[in-house]
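Please go over the structures that come below.
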Structure 1
Amino acid sequence: MLGELYDFPEGVMCIGRLDQHSEGLMLVTTDGKMSEYIRQKTIEKEYFVQVDGIITEEALEKIRQGVTISIRGEIYHTRPCKARKIEDPGFQPCPRKIRDDRHGPTSWASITVTEGKYRQVRKMTAVVGFPTLRLVRWRVHQFCLDDMEFGDVIELPKLNP
C-alpha cells in the first residue's frame, strides 16, 4: 500500500502502526536504530480523537491518570498521559462515514501517550464513556502533520537520538 503513495527506497519500514480505522502521521525509515528510538516509552505520540458526546474534564482527568483496559484478553493499566479538550481541528472529511449529526454532538480531544498498545487510545476513551469515532495520529516526537494532506510524503531531517 505504501508503494502506491511514493517510490520509497528498498528496505523501508514503518515506525509504529495504524489500524485500518485510524488516520494520520506514519513515519517510515530504512534505519533500524531510528525505528527503535521512536518506539521507546519516552517518545510522545499525540492523537486527535473525535469522540461521541461532549467530553468532560472528569473523563480527561481519568485518562491523564491512567485507566484499566483489556489488551488481547489481558488486563492493563495505562501509563499516565496528557489529555485535553481541543477545538475541531478542521481535518478533511473522513474517508469513511462515521455517523451523522442527528445522533448527537461530538467533541475532540488531544491524547498524548508514550506507549502504543493495541487500540489503546480507542479503549481509553471508551472506558471513560466517550467512544472514539475518529482517530488521527497528529504527532510522533517532534514530527507532526501540520499542513500535510492525505498521501503527502516529505523527507525529514535525520534525528540524532
Structure 2
Amino acid sequence: MARMHSRKKGKSGSTRPARLEKPVWIELSPEEVENEVVKLARKGLSKSMIGTIMRDSRGVPLVKVVVGKKISQILKENDIKAPLPEELGNLVKKALSIRKHLEENHKDLEARKGLGRVESKIYRLIKYYKKKKKLAPDFKYDPEKIRTLVAR
C-alpha cells in the first residue's frame, strides 16, 4: 500500500544491529558515551544526528546497548529539550524552504502543491503531539513566527 503524499511503497533504511549486548570492540565506557551524547546535544544536534555520529565516528552501534538508556532518556535526565519534536521540526524546515523557493518562483505550481502536502502533514502532527501532551495546547503553526524556533 502506498503512503499518503509520496510516490514510494514499502520501508527503507538500515537494519538495526542484531545483538543486544555490548560489542567487544567498543573501548568507550558507558559514562564516556553518555557524556558524548550530552555534548553533541548541547551543540544543537538532533537525536537522530547524535545516533548517526556515535555510530559513524565513535564506533558505537547503539547507544542503548552500551549505556542501557536511549538517547532521549539521556537528554531528559540532563534537561536538554528541543523546542519542537524532531519530526515536526524537519517538516517545518522543509515547509520554510519551499516557501522561500515560492517567493522567487511564483508560478511553480508543483512546489505550491508540495507546500500544501507538507503543511497538511505538519497540522496532523501538531494534532497528534497536542494529544500526547508533547506540545502546548495553545501551540499554533505560523510560518512567520516559527522561523525562530527552527533557525538552524
Structure 3
Amino acid sequence: MTARVRAATQRFRRSITGLSPETVALIFVLGLVLGVFPVYGAPTVLCAVVAVALRLNVAAVQIINQLCSPLQIALLVPLGRAGERIPGLGQHPAVWNLADAARNAVVGWCCFCVPAGIVAYVILAAVLHCRRRNALPVTGKPA
C-alpha cells in the first residue's frame, strides 16, 4: 500500500470513529457509488451535496470519492457500452459525439452502479452491525 493510500485510510478511520454501522456503510457506499459517476468533476460536487444533505461526514465521503478516481476512469467505457445497449439510446455507427457518450455512461451508471450500491449498503450495514455487536463485551452476572 502506498503512503498516500495509507494516509487516506488513516484519515478515513479517524473520521468514522464513533459512528453507527449504518452511517459508516452509508458513507462508504455513497462515496463509492458517487465516486464512479462517469462525468469528470461531478463526483466531488455530488458527494459534497449529498453528504451535507444527509448530514454525513463530508471529509469521509470525499476520501472514499478520491480513492475511487481510478475506478471511475476504468468504468467509463464499460458503463458507456452498457448504456448504449439500452433500447432507444443506441448510437448511429457513423456519428459519435461526447454528449451521447456521456449520456450513455450515465445511463449505464444508473442501471448498474445504483442497484449495486443499494445491495452493498444492505450487506455492509449488516456486516458492520454484526461485527460491532460481537466486539462489545457481554455484560452479565459472573458465574
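All of the numbers you see were taken from the coordinates with simple rules; none came from a lab. Only a predicted model underlies this, so the values are computations on that prediction, with no experimental measurement involved.
Using relative contact order in percent (Cα under 8 Å, 6 or more apart), single out the structure from 1, 2, 3 with the greatest value. Please report the intermediate quantities before stating the final value.
Numbers: 1: 34; 2: 18; 3: 28.
By relative contact order in percent (Cα under 8 Å, 6 or more apart), the leading structure of 1, 2, 3 is 1.
A value of -4000 was computed for helix-only ellipticity at 222 nm (-39500 (n - 2.57) for each DSSP H run of 4 or more, over all residues; to 500); which of 1, 2, 3 is the source structure?
Answer for the origin of the read-out: 1.
Computing semi-axes √(5λ) of the Cα gyration tensor in Å gives 34, 19, 15 for which of 1, 2, 3?
The read-out was computed on structure 2.
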